[in-house]
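Multiple structures follow.
Throughout, read-outs are computed from the coordinates displayed, never taken from laboratory work. These figures come from a predicted structure and were not determined experimentally. Cβ atoms are built from the backbone, for glycine too; each structure is taken alone.
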Structure 1
Amino acid sequence: MNSRTNQDLKKRNRLRQQFGLALTFGKWTILGAWVGVLAGLASALFLWAFNSATAYRGTHPWLLYLLPLAGVAIAFLYTRYGKEVAGGNNLILDRIHDPSAVIPFRMAPMILITTVVTHLFGGSAGREGSAVQMAGTLANMTVGPLKMSKEDHRILLMTGIAAGFGSVFGTPLAGAIFGLEVLSIGRIRYDALIPCLVGSIVGDIVCRGVGITHHHYDAAVSFTLTPTIFFSVLLVGALFAGASALFAEMTHALQHVGKSLRYSTYLRPMIGGAIVIALTLIAGSQIYNGLGLELIEKSFSLPAQSPSVFLIKIIFTAITLGFGFKGGEVTPLFCIGATLGSAFAGFTNQDPALYAALGFVAVFAGAANTPLACTIMGIELFGSHLAVPIAMACVVAYILSGHRGIYSSQRIDQPKSYASKFDEDTTLKGVWERRNRIRSRYLAVRKSDS
């Protein structure tokens, strides 16, 4: 009897566990699909408004001269109505790490409007920030009515990130992995795998279903991994890491400088807008304004890009974002990487299409600390035949870019090197501030010695 009873208990436990797994799968499939629908519709609305604004600026280039005033308008909106949502993507990450408060709904319309305004008047910024923030805000709306726990709240926000990213770029697998990978360096949250995957796929389906088409990059290239290409990819991966680090450091430094200005709330965007206008006049065209899609397209064919192009795009984007304009960083990073890869190919007399494709995703991998998501994105965009060099470039850029990045609220769960030691829950913002304190003390010592 005892043996039979034990067997019955084990069988009931197995059935109970299986039933629990089925309930969990069903729950997060439904919630993930719901968030995906919201994110897909939001991304479609944003991309329609964004594309319309970009096209209008293309036929009315004089709008660039109103960029400083547009910056003041953006600053007024956030000062008057959006101080609590000014953190943008970093606020979403903070809420995932500590889901003790909800995200105000006003984040969604404010980031949509201000990103469109930034691009309408010629700022150099991206679009993923808007999609992620809108999707995260809409996902957050579900928490209250369903009375979700903090852990479920956290997972739902991760789903919003995945669905927003996957739908705005048309890369659902990369979106799913991005939602799992972007929170912390060195850790992936598998507890959110089901809703992130479902949300990203559904978001992409919905966005495409309402008529939105995504930009196609022609990277047709025949590829055979040879020793020469192997070492070339390692070398260019190091260059991509340098570009990632330079972009992150320059953007953070300009944000710090801008905030230190007297009357910085309105003076900062005016100065930034004026600098962008001056740089555009020096460049002689508006090719560096906006996303930089034209530069990306040119990078995949001959002649190769000049080595100065990627650096100029870094400066344009760092000034735009560092001085208070709104938008994302991802597509400008695509442009920076593609143009740098093209320049490398020209210098080494190789096919620019291959290295432009590698740079397209690898610079973003180093700047966002998401090598797996960027590898998947590269495969989705350029084909599985480039999987090996894409993975190599993304991993090298991720490792060598160090503990810095565009998302200052990312936490360091597992350092990139055992030689690096960090306290628990250290963020990239904390690393940057510590590095600045050390630099300031060093400069003070040198000044006193002299």
Structure 2
Amino acid sequence: MRYLLGVLCVLALGGPAVAAPNDEAAARATLEAWLKAQNDGDFPAYSALYAQKFNGVKRAGARTSRFQRADWLVDRGKMFKGRFTVAADKVKVLPQPNGAVVSFEQTWASKRFKDVGPKQLVLVREGDALRIAREEMLASTIVGGEHGGPPASDRLSMAMVLDHPYVVLGTDAGDDLVEGPVHDLGVHRTRRAVRAGGPGSAWIGRAVELYGSGGKVCAGKVVDLQVVSRVTPHFGAVQTWQEDGLTPQQQAEAAWEMASEGRLLVGRVDAGADACAGARWARAADAPAPTALQALATVPAWLTAAALKQTRALPGYQAITKGWRSEVADAKGGSWDLYGGATPTVQAFARADGTPAVVLVTMRAGHGCGDFYGSFWAAYTVDGQALTRISDPDAPAELGMVSDDAFVAVVDADGDGRWELVGKESLHRQDAKGVLREVLSLPYPYYDCPC
């Protein structure tokens, strides 16, 4: 029996909800009504589509904002004062016990701005209709403001350590790749075997090396392929599973079902999980030896000051400053990255002789959900005391929940003279113009209530 997600903060917890047979059709009708209201400039019709208990995440390039219903509609009301168009492509509907999750690629355009990116609407039944209880623009690519990066090198990828060490080979693994039972990895993480002859089969038997922030941590061979899924369910779904008496295996199967947007094709490595603890990136062992910079325990004060000064002058940072000053009453001076006691993180990575080669700045402040929220990062090469920016000045890819040591390593994995930046779950690489572009990001669906 399939048990799917009981979504969002409006779920009644007195017993399991059952998806109506026509919820997929109703979900598509809600999406069409949502598109029509915006393209017609009909704000009352648009507002009526939102559930009373709602939270939303808005992204536009580097800018991220989080809202509850009232603040969302105030913000959207400003948008409706101008003319714009919205289109949805590649629509997928996942029925849920109390509604549906609708995923699509959104294109939003006005006379002066256009962006494209994946969006997700979580619909919940409220009265006799499906309404939007959560909306999130998962990523925003500003058309004309960003450039696609090169494909990820086949010599370099991300590494994960769950019940086994894994090398990530792909981020869009569908049901057509897998066979056999669901295996529970704990914390709503699951895996299934990949059918024989599936994509990535050439990696079986290939020797790989896994690295962490301090260098190489383990090595082994890829012994088989798996699809690993990860998801954060809504707390109400977990409570429903427990009240219904689902076994651990049934809960694992339910987690697999709801993680359709967060499945990774991975190669399982024949090394122990303990031996590979801390691994974050991996490479083919037969590739040329990588050049890896060493993280400095202490960043020189002059370098910290210079990196922060240059970052705060970048257009993307200034765009967030503008939003901060409009949203926070006492934001008259100072820097948004210090708002609410936040502190920016500055990391420096050095050559073998100890001289800094790359410096990275990551910033995150505020909590969203009606309060200000901003995140930004920048990267520079260091030559003496001169800093040369190598990140996008307007909208580098968002690092998610930026925290201390947001970047794990800086390496040249294939000897091409371009740096790769390894994040906790992302990989960036310099393009032909020397600008860092995201080439890999590990999806991790989040269905709980952030506010």
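Before moving on, here are some points about what is shown:
- At a computed 38 (percent of Cα pairs over 30 Å apart, for residues 95-286 alone), which of 1, 2: 1
- Which of 1, 2 leads on Cα Rg over 2.2 N^0.38 Å, for residues 367-414 alone, largest value: 2
- Among 1, 2, which structure scores highest (criterion: Rg/Rh (Cα atoms, Kirkwood Rh)): 1
- Ranked by mean count of other Cβ atoms within 10 Å over residues 327-334, structures 1, 2 are topped by 1, which has the highest value.
- Test item: helix-only ellipticity at 222 nm (-39500 (n - 2.57) for each DSSP H run of 4 or more, over all residues; to 500) calculated as -24000, pick one of 1, 2: 1
- Test item: distance in nm of label points 7 Å out along Cα→Cβ at positions 55 and 343 calculated as 2.7, pick one of 1, 2: 2
- Set 1, 2, criterion FRET efficiency 1/(1 + (r/R0)^6) of positions 103 and 439 (r between Cβ atoms, R0 = 30 Å, to 0.05): the highest-scoring structure is 2.
- Origin of the value 1.00, where FRET efficiency 1/(1 + (r/R0)^6) of positions 31 and 87 (r between Cβ atoms, R0 = 30 Å, to 0.05) was derived from one of 1, 2: 2
- When distance in nm of label points 7 Å out along Cα→Cβ at positions 247 and 303 is computed for each of 1, 2, the largest belongs to: 2
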